[in-house]
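Q: Scrolling down, you'll hit the structures one after another.
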Structure 1
Amino acid sequence: MRLVESHNGARAKAAARNRAPFGPGFSEDVAEKTERLEIWGSSFSDPGPDFCVFKAISGGQVIAERRVAGY
């Protein structure tokens with residue numbers, strides 16, 4: 001897996017609310033606490049189906065994580 005994209009501040013909060021397949025669809029409570037959103041993705045060389053992992057981060061800690069199929 002590799003870090004595909006990240007967002008900070010208001011952009012992270014907005015992206016955290018996006019529903020799959022364009023985002024993780026985190027709850028409003030999680031989205032409001034999100035300071036940074038990291039999007040990790042599988043690569044073509046990884047075995048198995050393709051996926052993205054969305055990580056909501058606050059205070060340097062992952063507060064929520066969701067795996068979504070596809071890129």
Structure 2
Amino acid sequence: MIVPSARWQHAFTVAILAVPLLVVVVLSAPAWLLWPFLATDRRTAVLQFVDRLVEWARVLAGVRPTS
């Protein structure tokens with residue numbers, strides 16, 4: 001029986017946790033395609049959404065905020 005190393009387990013865990021992020025990014029593609037045609041308030045909402053995704057990705061990666 002092959003015992004996975006801690007590095008392999010960590011990589012697998014990060015990959016599994018990143019799947020929802022990848023799904024959200026793919027599903028938000030229409031918003032990026034329509035970006036030039038969105039109203040200002042919609043653009044603000046999309047940017048806030050991206051900020052939350054970046055914050056979540058940093059937490060997953062274990063990166064501390066710079067500010």
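Q: Given a value of 0.60 for FRET efficiency 1/(1 + (r/R0)^6) of positions 14 and 38 (r between Cβ atoms, R0 = 35 Å, to 0.05), calculated from one of 1, 2, which structure does it belong to?
A: Details: 1: 1.00; 2: 0.60.
The value was obtained from structure 2.
Q: Taking volume of the Cα convex hull per residue in Å³ from the coordinates of each of 1, 2, which one would give 97? If you can, show how the numbers build up before the last one.
A: Working: 1: 72; 2: 97.
Comparing all candidates, it corresponds to 2.
Q: Sticking with this one: State the single structure among 1, 2 that was used to calculate helix-only ellipticity at 222 nm (-39500 (n - 2.57) for each DSSP H run of 4 or more, over all residues; to 500), giving -24500.
A: Values: 1: -5500; 2: -24500.
Comparing all candidates, it corresponds to 2.
Q: A value of 10.2 was derived for mean count of other Cβ atoms within 10 Å over residues 6-13; which structure in 1, 2 was it taken from? List each step's numbers first, then the result.
A: Details: 1: 14.2; 2: 10.2.
Clearly, the read-out refers to 2.
Laboratory data are not the source of any read-out in this text; all were calculated from the coordinates shown. Owing to the predicted nature of the structure, the values given are computational and were not obtained by experimental measurement. Cβ atoms are built from the backbone, for glycine too; each structure is taken alone.
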